[in-house]
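Visitor: The next part holds the structures, each set out as structure tokens.
No lab work stands behind these numbers, since they all come straight from the coordinates. These figures come from a predicted structure and were not determined experimentally. Cβ atoms are built from the backbone, for glycine too; each structure is taken alone.
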Structure I
Amino acid sequence: MKQLIIQILFAFAAVSMFSCSPKRNPYWGDGIESFEIQQIFDSERFPNITATNEGTILAVWGGISQHHGEGSLRVRRSEDGGTTWQPAITVVDSTQWSGGGVVVDETTGDIIIFSERGELTEEHPAGKLSVYRSTDDGKTWQPQPITIYPDKNGNMPSMHMNERGITLKYGPNKGRLIRAARYYGQGNDRQFWAQHYTNAIYSDDGGYTWHTSDPFPARGTGEATIEELSDGTLYYNSRIHFSDDGRNPKMRHIARSLDGGQTWQDLYVSDVLPDGNQDTEYGLMAGLVRLPIDDHDILLYSNIESDSGRKNGTVWASFDGGKTWPVKRVADEGGFAYSSMTAGKTGTPSEGYIYLLYEDAGHPHAKGLVARFNLPWLTEGRDWKEFLPENK
């Protein structure tokens, strides 16, 4: 009997130890750094990258090239976590169309791509919007009519380039699709910049009907990013190329939403995250992703850290939902312009990897490169738990 009791107590202790142990972080793995870069597109620009429900990494690329007359919107798929890439799939083949971003509906698995018609000079605002939907993990695409309602000012948003959209996972708006959008005013010339503002569009019916949020609380803003934190708060991080409120136009402008992306509040300017090269106020499209790790709001941000010129692409990490950014590492010291980021899916070959799709040069055309890395690479081998708020 005594021996049986000892065995039971031992088993109970083992189960308790296992259940109380920290949740596994797939992005840490064995703690060994992993980083590699591949070129997957050879011209054009405008990146978005996302992970499908199946764990396929989907690289969306394409935009108007002023010099070469190229404007096809293309997709490349990787089913093995980014080790190899399938041939490009052309979604739109025209010299007058450019990319507008991608959203994965994580409820149904459908994928939605936006595209806008413009001119070879990249005249903004772009004109006609076209939307394409895939129901087979990005293998084929069909035109999809949608309805978008204007914002409270009566202005229709433009879809021309922002970071990929997301599906909300928490709170009363769980399942909502949301992505950043923008309003160009009368045009993209400097004289109209004060009219510009970013916002968001959101859909509660799987991407067929979209409502437009209130404007972001700063004028002159451009391409933007949105991520959801574990408490349901939406973190909004925006480019800016004009400022008349005394705030620094060379650093990223940030706000949040507590109502699922209908309104934005608590505007502030980051004192850490740069908005493009610091010899201009024009800014730069950036990437943003929240790692899918329960109970931790780890955000990664991509842009450049450069006094002059679009170069020195860098990734920053926050372990407290964007309040502080204690970690950064250079991904590419060379030319680096627009960028987009995503994270792999649990239980698939992409799990544990972070993907950064970026232009290796600026306008008018660029090569598309994708960097695949893990969290140990970003922290240079330091244990990620060191950076958690409770361990500081």
Structure II
Amino acid sequence: MGKANTITIDNKPFAFEPSETILEVAQRNNIFIPTLCHLKGTTPTGACRVCVVEVKGARDLVPSCATPAASGMIVRSESPEVIKARRNIIQLMLASGNHNCAIRKFEPDDWTSFHLNVLKEDNYNELCPVWGDCRLQDLAYRYQVTTKSLPVSLANYPMERVNPFIIRDFSRCILCGRCVQACREIQVNNAIDFGYRGAKAKIVAGADVALKDSDCVFCGECVQVCPVGALVPKETFKHKKRFEKTDKVRTTCSYCGVGCQMDLIVQDNKIVEVKGAEDAEPNHGSLCVKGRYGYDFVSSPERLTTPLIRKNGKLEESSWDEALQLVAERFIEIKTKYGSDLMGVLTSARVTNEENYIAQKFTRAVLKTNNIDHCARL
């Protein structure tokens, strides 16, 4: 970095690269600037305006996510004018649609009526399914925003539940555009986009059809980046228990050999949600439909948990030591009597590269045969 590339944020000078925005410089130096529409790795849009900052000499507040850093620029990230603007933006978002978390402020009768109507529209007996995990809610608490002075804005479009994996709740959508950017610039599926205008604006799939009837491949990238409760995994909506402890377990996806890293959200010893690990290679948070939603088999009652050995024509449970000993004896017997090439090994596309490597090593070095293949359905 050259000496000329210096920007001052909140009275502190920071060096920057010519391609960096004000937001990127601030984040790199642990200066908090709120964002809702900003999505790392995509083209900044400045759509939500909640990241506005004050720049000396500028006529208006500027969106930090879309404003390039410039040498000599003097920025205030939380001046009174900035905080006022952010509070107004957050207030308008909260007042639009069914944001029925505890932040919404009504007279008692109005609150009851509003809440009962939301429960009816949601067909759900609790508050918003992402209560406690919502960026808009977090910012409302941080900036002490309420909506008591604003009228209720009713939802324009009903909830879409017909999709196999994703619930689309247009009443909670803040039109930040993160889902569109994720679909177009990260996954390159181009399944969704902005549709209509003004108060009727919404995120549409194809010619405004259900996701199941569009080009959507249900990778769930849009769900992971949604900052509110507009996109919710169907299974999580039904099974995740509010206010009960969850554990996050980092693991490797077993559906293919790419090695995607993901975090299992576990509750009562059952997986209730899967999220891509954004801080890990090779996927950086992205997952396919199988990795993100194909986890029911883990807790399936049909899954074998102990080895079975056929005795007297019937399969009976055994210990692992007994089962492995029997397999080893049969391998030796077949190899001695018929030769190695009469044996073969089927491995799986559902295990890691390391496990498949061990399988081929065992096949070639121990069984002394090259007869190894994989079955994608195992």
Structure III
Amino acid sequence: MTNRNIEIVEVKNKRLLRAFIHLPAKIHKGHANWVPPLYMDEWEFFNTKKNEAFSYSDTILLLAYENGKCVGRIMGIINHKYNTEHNENDARFFLIETYNDYTVARTLLKAIEDWALSKKMTKLVGPLGFSDKDPQGLRIEGLDEPTVIATICNYPYMVDFVERYGFTKKVDLFSYKLSVPDAINDTYKKIYQRALNNNNGIKLISFSKRKQLKPYVRPVLELTNHAFKDIYAFNPLTEKEMDEFAKRYLVVLDPRFVKVIENQNKEVVAYILGIPDICRGIQKSKGYVWPVGFIHILRSQKKTDLVNLLLGGIREDYRNKGLDTILGIEMLMESQKRGIKYIDSHLILETNVRMRAELEKLGGVVYKKFRIYQKPLPSASA
């Protein structure tokens, strides 16, 4: 085999960052299920002054070049905040993209491995970003299914490359698909009414306008911090991150697919947040919101037959009381009124047996599976 000269270049200026951001569009050209990022969001994500996660993480962005052509990319992350809180010593690889070329993938993974070793890390995990709110894992099943927002779309060869390099499973995540019935049957109605009757003092809140959501942003995301505290890779949101999350998603939320439950003290104790799928609109916009991309995105939201569940949570002292059933059936009923045919659960950790059981009770079936990988670093096994 001819020796190849693959050069690894660290991203240290805007020109290289642009190459890093736009490389996937070249690799995935003609890939029907690939959805470009919203490039406006991408530039904010990599802006160290705007993305607070950079303040508590070490990072590195690398590009691979061969004969003057950019042929791959990868990001390395060490989330010191998470490592300290969970007594871990892990580095992460993220945003790996290459053409169908194992030599390039191996070279990039080796470069991140060497970087992690120089930082005294003992394990490399990924694909994983700053937190579970970033796209995570490689899709290992359901690769022919459409991509939904905030999830990874990869070619099958990338799974082979990562495993060939020595990575093994750390944890799997499942995406469930629920079919929305034409009408809510009597069984669901009885379950729903029983759950309401068993929870005196709670109040279900529905919305019709986006401005009605604003007073609930902080309470909902504060509940998220408590409800998600034991979820792998979750970072509690700071107030700044809460505001950024709201700014990013409020403009595309359909308030009808946000449901909140308050107790008698007007405390938010449970919620669910869905969004009519916008990925076909993002594809048509090619990732650009302006000047007309937002029209494609909003139009796709009105035409879609799929709702994506982005977030949901229940306060610990209100669990096992049927609130998850109330929220689930509310979402089914709202979807039925809107003409939605399917609901995507987003990513559910395989260890989250309670949530998985609830989805299966409502008729959900696993149709996509994602895997986060791990590999001990040489010093850890020496």
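Visitor: Out of I, II, III, which structure matches 10 when relative contact order in percent (Cα under 8 Å, 6 or more apart) is calculated?
Guide: Numbers: I: 16; II: 10; III: 22.
Label of the source structure: II.
Visitor: I, II, III: which one has P(r) over Cα pairs in 10 Å bins from 0, in percent, for residues 139-338 alone, as calculated, at 7, 28, 34, 23, 7, 1? The partial results should precede the final answer.
Guide: Working: I: 9, 36, 36, 18, 2; II: 7, 25, 26, 19, 10, 7, 4, 1, 0; III: 7, 28, 34, 23, 7, 1.
Working through the options, I get structure III.
Visitor: One of I, II, III was used to compute distance in nm of label points 7 Å out along Cα→Cβ at positions 131 and 267, and the result was 2.8. Which label is that? Don't skip to the answer; put the middle values down first.
Guide: Numbers: I: 2.8; II: 1.2; III: 2.2.
Structure of origin is I.
Visitor: From which structure (I, II, III) was helix-only ellipticity at 222 nm (-39500 (n - 2.57) for each DSSP H run of 4 or more, over all residues; to 500) calculated, if the value obtained is -7500?
Guide: Working: I: -2000; II: -7500; III: -10500.
Traced to structure II.
Visitor: Assign the value 85, 47, 42, calculated as Cα extents along the principal axes in Å, to the correct structure from I, II, III.
Guide: Details: I: 85, 47, 42; II: 89, 61, 40; III: 71, 46, 37.
The read-out comes from structure I.
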